[in-house]
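A short reminder: the numbers here are calculations on the coordinates, not readings from a lab. Quick caveat, the model's predicted, so the values are computed rather than measured. Cβ atoms are built from the backbone, for glycine too; each structure is taken alone.
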Structure 1
Amino acid sequence: MCTVVVLRRPEAPWPVLMAANRDEMLDRPWTAPGHHWGDRPEVTATRDDLAGGSWLGVNQTGVVSAVLNRQGTLGPAPGLRSRGELVLEALEHADAAQAAKAMGDIDCKAYRPFNMIIADNRDAFWIRSLGGTGTCGLKVETIPAGLSMFTAHDMNDPSSARIRFHRPRFATAALPDPARSDWSSWEKLMASREHESEAGPHGALTIVTQEKDGKRVGYGTSSSSLLAIAAPGRRPGIGVAWRFAPGAPDVTPFQDIKL
């Protein structure tokens, strides 16, 4: 179960702000964001070294793509493709609308269930697949203006303890200022282990399930990202700012990723 927070303000200088924690088995190998695919030089993304795909990336036209597992679907399944491939496929498109349309046309039966987020400086979409047979419950929805939160449940689903507890905290937090690289309020929230006493470790934003000899093991939060998509002309280059913590954000500093 990962977490993605999306704040859409269509008329703002930074129309999309995103925060994402990756939760995974901590011994699963991965690589921090970079140009890891020779046939995709336009993509900067994290890499899952085991399956070869990604859970979060951006392309040279400013499209951001992320994928999350649904409930009870951690890890690969025999005969099915890696969901990390979907991030890379989405980033083959020049804008979020094209990418979302392409994801709506995939063979959903080839993947385990997922939530997917695709955004640029104009649009943002949630793609959901429940897996299985038939149409897999596959749907593409626009992410509305305002604050939305995603875990292994549906968008803003209050049955998720993490959404129920933490979404109101984001709603009242001070806004980040990407122009000054000031994400202090969101950095603190993404590092939070609050609510783990009431709902267990999975109620926290930074998950710690086991510790051995002072080291975190088992399942937990392995990295964190903060991204901002700028309005046209607001920021040079592709118009995206990305700060990345190569470890759990309560103990690992964020650093800027060169795009």
Structure 2
Amino acid sequence: MQTIPLPTAKMIGAIEGGIGWVIFNHPERRNAVSLEMWQAIPTIMDALEADPSVRVIVLRGTGGQAFVSGADISEFERVRATPAQVVAYEAVSGEAQRRLKQTTKPTIAMIEGFCIGGGMGIAIGTDLRVASANATFAIPAAKLGLGYGADGIKVLIDLVGPSFAKEIFYTARQFTAEEATRMGLVNRVVPVEALEATVRAMAGMIAENAPLTVKAVKICVGEIVKGPQAMDQALCDQVVETCFASADYIEGRRAFMEKRKPAFQGR
């Protein structure tokens, strides 16, 4: 496993067999995200996006208790105490979340244990979510008196619909993995002991497929959910045309005719 140099040990970035890893490594705080962790995420994403061997990105937590349990509130007196600090903090955390959401590579959240507040915001920004049976989900904004931006609410609505989104926000309670599945919040739930193997198998399947096709689908889905007025049809047409003009399209056809596994290069 190739690791990415970072100024903090609370985040780990790594590359292994076509899979890029974004690992929240703050188990003593149930992987609550601190300012230095937010600051490290763009560095990780720069490395993963620049490496053509990385075909899929997996986000996970360490310690077995949590994916991410929210922001590290224990440091707020030091880093979010003044209006200027709040603005600076929001800029850093916002940029980190933007980078996670806007990568053109497919992303999977591997969710074990708590996925709360900002952790749920990170998870719903990924393309796919696989949860362990002991996972719990919540957005406790209403218990803290926090406002929640329309952009974040829309992402949740796109996943679960307006009624479930309202229930999640209005009650601010913790939802089980089973409830999350019924709502459409996660793609699937597996036993705790099967979580990593399941995610690795899914990531492996994605990594073996044509990267340009996967990228095109991700871009097109992102445009479609904007609605017909905001959708960039020209961009969708462009990424589809890129697939048909690629060497990978030739390789895919030949591999099919020769009854062998294709070896896609992403070009």
Structure 3
Amino acid sequence: MVRHLEFTDKTALVTGAGSGIGRGAALMLAASGAFVGLLGRTEVELRDTLAQIQSAGGNGMVLVADVSDDGAMKEAVSTLLEKRGALHMVVANAGVNGTWAPIDDLTPEEFDQTIAINLRGTYLTLHHCVGPMKTTGGSIVVISSINGTRTFTTPGATAYSATKAAQLAMVQQLALELGRHGIRINAVCPGAIETSIDDNTATRGREMAEVAVEFPDGDIPLTGGEAGTIDEVADVIHFLLSPASRHVTGTPIWVDGGQSLLR
């Protein structure tokens, strides 16, 4: 898709930028003129994203950090600010599915790991980014999910759904807190999207947590069952970061082709 360079001279931070929706958002931002801080745990993936950005004429930098690590996040954001001097846009995307298991089988360690990455990671991203943004204003997009915000049909996904519900609550709470500083914050809630996040999912005892239900053939009404694409999510992120959404804050947008309305 051809984009206007409306983000020229702007700086963005994208967490989980090495793959999936994070990579798609980073490529979209760079194609629109932004300098993109690519944050994640796997350096080789981040460098591949940067190479794609640079081959298309964009620019950015790699920031290796675990979003659940306070010290690492503080250092990463500081490094980006030292390079660029300001921060205008944030995509808080890093997350895992974690372990899906019946509540009496889900271990405290498994629960804590999902909370640490998905929820603490979102908190730390905002904690370290909002201060600098108060001087410039800007826009934040948190990547939540249909799970925990509109659907609750994934067997055993208690920890995951709890983090996604909490992310939306944070967005709506902070929309009021940050509005006076000219900072908008919104949530994108994808349904089934063609990413590799399922590779990081451990599933146990599905039959013990599942409620029997028969969904119609093609339970994504808009596409007859075909999963959405990363670009379709990136386009919504682009809208929420751009001046076109200048009066939109505290709002969830479900990018699921109507899937969550069936479920």
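Here are the numbers:
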item: Entry that produces 2.7 once distance in nm of label points 7 Å out along Cα→Cβ at positions 147 and 219 is calculated, selected from 1, 2, 3; result: 1
item: Cα extents along the principal axes in Å derived as 61, 42, 40 - corresponding label from 1, 2, 3; result: 2
item: Computed 23, 18, 14 for semi-axes √(5λ) of the Cα gyration tensor in Å, for residues 19-154 alone - originating structure among 1, 2, 3; result: 2
item: Answer label among 1, 2, 3 for the case where helix-only ellipticity at 222 nm (-39500 (n - 2.57) for each DSSP H run of 4 or more, over all residues; to 500), calculated from the coordinates, equals -12000; result: 3
